[in-house]
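Where a number appears in this text, it was derived from the coordinates with a stated rule and is not lab data. Keep in mind that what you see is a predicted model, and the values were worked out from it rather than measured. Cβ atoms are built from the backbone, for glycine too; each structure is taken alone.
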Structure 1
Amino acid sequence: MFLAIDSSAGTSVALVDSSFGTVVERTSDDTMRHAEVVGALIDEVLRESGATAATLTAVAVGVGPGPFTGLRVGMAAAHAFALASERPLVGVVSHDAVAYEHYSAGGWGELLVTTDARRRELYWSRYDGLDTLGLPSRAEGPALARPDDIPSAARRLDATRVSAGSVGIVAARLRASGRPTPVVPLYLRSPDVTLSTPKRVSR
């Protein structure tokens, strides 16, 4: 069983069984209240499923791309839960989860996934389909660009949400395959606040 969290768009939490798929999923589409809702969503998912830390195999987290403030909330929550439950933490590129959901629903061929990066920019990733393990094959990205600079593709999916259930399923398959699952946030943009250079004081 995987507890999965993603806050790259709204906030989504799910409990996933690697054999049977998503057991319970709860989502908030509010892109400004990640910190206020993530704890309640985790509690709801665990209560409804009856799962405990002891029944979990791992904790999965979407690593973006996503805006700095929102993304770090989900990643911090996942880190804290994994540490407290003494379970491994598995990172999943959030666009991979979107692409997986598209292909598992019958989609095929080339796909361009985009999500809102704010400031009139988009995060994007391009996929070729599913590989032999049933995982999305990412050909390019994730990257950040203005809408006019994004490459074209046979199909384009402008995602407004990322399903934690799909994050958990991709995480389970990645872990079973032995592939790397780095938990490194994909902000793709420098933070708004930077340290200023200290001024020299003359005497």
Structure 2
Amino acid sequence: MTERSFIIEYVRYLDVNKKEKIMLAAIQLINEVGLAETSMAKIAQKAGVAAGTIYVYFENKEDMIKKLFLAVKEAMQQNMFRGIDCSLSIEVEFKQLLKNYIDFIVNHKDCFLFFEQYINSPLIDKLCGEELQIATKPLRDFFESGKERGIFRPIDLDLLVTYTFTPLMQMAKKHFNGEFGFTEQNIEEMIQMCWASIKA
């Protein structure tokens, strides 16, 4: 690698690293003080960058929070579908998907808490339909496939998703509040209950 190309790569690395620092600082700050109390200036201070630097990557606060949500959603779905392929039965895929989901929650507390706060805020309504469709496509395709094959109940897709994930999200909040601990046994029990609630 020439000196010039090395410098270009290093500058690119610093740029990506700076953006990641800003995004991480934003998620942590939102979890600490809430969406309303989080400002671009506070994020810049927490990230250790100049206030104007944030606007290199994001148009404004709303744009930043939307992009944070989409990034977390994508990371979550990538983790959820780890180890899943079409050779498995829908039931096996479903149970692995939920195990992966719980694994993501436990190991990425800040991301989960931010995600949960965002989907329960009015900001979720400002996310355009196309963006939301793209962000949720792998999961929606999975449930649609299960419905078409008569494995899942023939009900509204949002109901299937709600009855699958809401119980786990509620227990995750209890877990982080110290009111509940995930164990191999209760994870299996929860997944089995989720499966029973949506299977045909």
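For this structure, a couple of remarks:
- Taking mean count of other Cβ atoms within 10 Å over residues 31-38 as the measure, the highest value among 1, 2 is held by 1.
- Identity of the structure behind 2.8 (criterion: distance in nm of label points 7 Å out along Cα→Cβ at positions 63 and 79, calculated), options 1, 2: 2
- Answer label among 1, 2 for the case where relative contact order in percent (Cα under 8 Å, 6 or more apart), calculated from the coordinates, equals 26: 1
- Identity of the structure behind 39, 34, 23 (criterion: Cα extents along the principal axes in Å, for residues 71-182 alone, calculated), options 1, 2: 2
- Structure (1, 2) behind the derived value 19.2 of mean count of other Cβ atoms within 10 Å over residues 95-102: 2
- Origin of the value -9500, where helix-only ellipticity at 222 nm (-39500 (n - 2.57) for each DSSP H run of 4 or more, over all residues; to 500) was derived from one of 1, 2: 1
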